[in-house]
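Listed after this line are the structures, all set down as structure tokens.
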Structure 1
Amino acid sequence: MLTRLCNRIGRFRRETRGLAAVEFALILPVMITMLFGMGELSLVVFCRTDIAQVTSTVADLVAQESAPSSTDLSNVYNAANTILYPYYPKISSGKPTIRITSVIWDTTTSSTTVGKVDWSCTQAGNGSLTVATRSQGNSVTFSQPLLSSGGSVLMVEVAYAYASPTSQAIAGSYTFKDQFYTKPRRVAQIPKPASCP
């Protein structure tokens with residue numbers, strides 16, 4: 001009886017017919033998790049890249065205007081929202097927060113790195129900007145000299161709260177932020193629009 005039991009145990013140890021199925025069953029959950037993780041990570045990277053593109057595009061479009069109207073700024077916001085497709089409106093429920101600010105030369109300080117806000121327009125969205133508001137006359141400090149006498153700098157800030165469409169590997173929302181600075185192309189200082197959209 002003991003010999004027969006030892007023989008059966010020995011045969012069981014040498015048997016390899018079901019080994020591949022067992023290994024596959026052990027590895028399958030890990031592979032599925034990695035697949036979802038790579039898919040969600042690629043969506044995050046693409047969204048972050050799109051936020052940078054939105055920021056530079058908004059700055060470029062407004063910098064080409066010599067006197068933007070409320071309709072012009074509304075069209076710029078709509079174009080920026082289109083760049084984020086399919087994240088907005090298909091995947092996420094909110095549009096990005098976009099703030100356009102004209103920073104002018106401050107005659108009292110005559111600094112090339114510190115200016116004051118001439119005007120600011122904001123599209124309210126689901127992201128929170130680092131500085132909540134930029135009112136006329138507020139100081140803005142740049143990390144490098146961008147201002148010149150009688151000139152201005154157009155500053156665009158974008159914040160977007162990204163939420164994963166599946167939430168399988170990445171849970172919660174992440175706020176992507178970006179800033180872009182440019183000089184007006186046609187005038188030294190872009191005048192304030194009659195109203196912000």
Structure 2
Amino acid sequence: MLWLFTQAPFGVARSLGLGAVLVLTHRFYARPYARGRAEGRCLWCGGLAPSGPRVRAEEPFGSTDWRACSAAHARHLEGVLGWAGSHAGFLRLGILGTLVVFLLGALLADRRLLGPVTTADAVACFRTGIALTVLPLGWLSAPAEAPSPGATRLPFPLHIQALVGTVIVVWLFRLVGLLWLGLGLWHALNRRGWM
């Protein structure tokens with residue numbers, strides 16, 4: 001999906017349309033896949049956890065009892081999920097707001113309806129907006145203290161974490177966030193002729 005949005009391999013309109021379809025439909029196949037592994041895999045590290053402690057999360061499409069392979073991994077997981085839950089508005093606005101502005105801006109720029117703004121400008125703004133949203137989640141959530149017991153209400157589903165582990169997602173947010181922020185700034189400097 002991100003490849004479709006940032007590279008537009010099938011042309012801007014087709015690529016954005018296909019990416020939007022994936023965004024809107026992936027819950028129908030990703031969520032069942034993820035929930036099918038909730039009882040056997042550690043949501044923190046992705047390892048086996050058939051009898052580890054449970055961590056309950058209120059996701060946008062329902063609550064799930066996830067497993068951790070150890071009490072330490074359960075604490076790490078609860079810290080990240082607790083941070084995301086307590087900053088849900090910021091994360092929703094940063095991710096969904098950036099996505100909506102990008103889709104509209106890229107389509108309008110592709111049709112040359114935004115004056116000098118190009119599709120590349122829209123991609124740079126998209127990368128920068130997403131980076132500024134996921135960097136705090138990646139860097140500030142891991143040392144967070146676990147929330148009080150009970151389900152954590154999250155602004156996003158946990159299917160990516162169920163696939164590779166939350167620790168990997170946190171590191172992806174850190175590294176890809178820094179890369180995308182750098183690419184966004186590089187584009188802005190080039191656009192102004194400073195590079």
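Some points to look at:
- Comparing distance in nm of label points 7 Å out along Cα→Cβ at positions 120 and 152 across structures 1, 2, the highest figure is found for 2.
- Parent structure of the calculated result 3.6, given that distance in nm of label points 7 Å out along Cα→Cβ at positions 96 and 112 is the read-out and 1, 2 the choices: 2
- helix-only ellipticity at 222 nm (-39500 (n - 2.57) for each DSSP H run of 4 or more, over all residues; to 500) derived as -19500 - corresponding label from 1, 2: 2
- Of the structures 1, 2, the one that 57, 34, 26 was derived from, the read-out being Cα extents along the principal axes in Å: 2
- Among candidates 1, 2, the computation of distance in nm of label points 7 Å out along Cα→Cβ at positions 88 and 160 that gave 1.9 used structure 2.
Just so you know, all these numbers are worked out from the coordinates, no wet-lab data involved. None of these values were measured; they are calculated from a predicted model. Cβ atoms are built from the backbone, for glycine too; each structure is taken alone.
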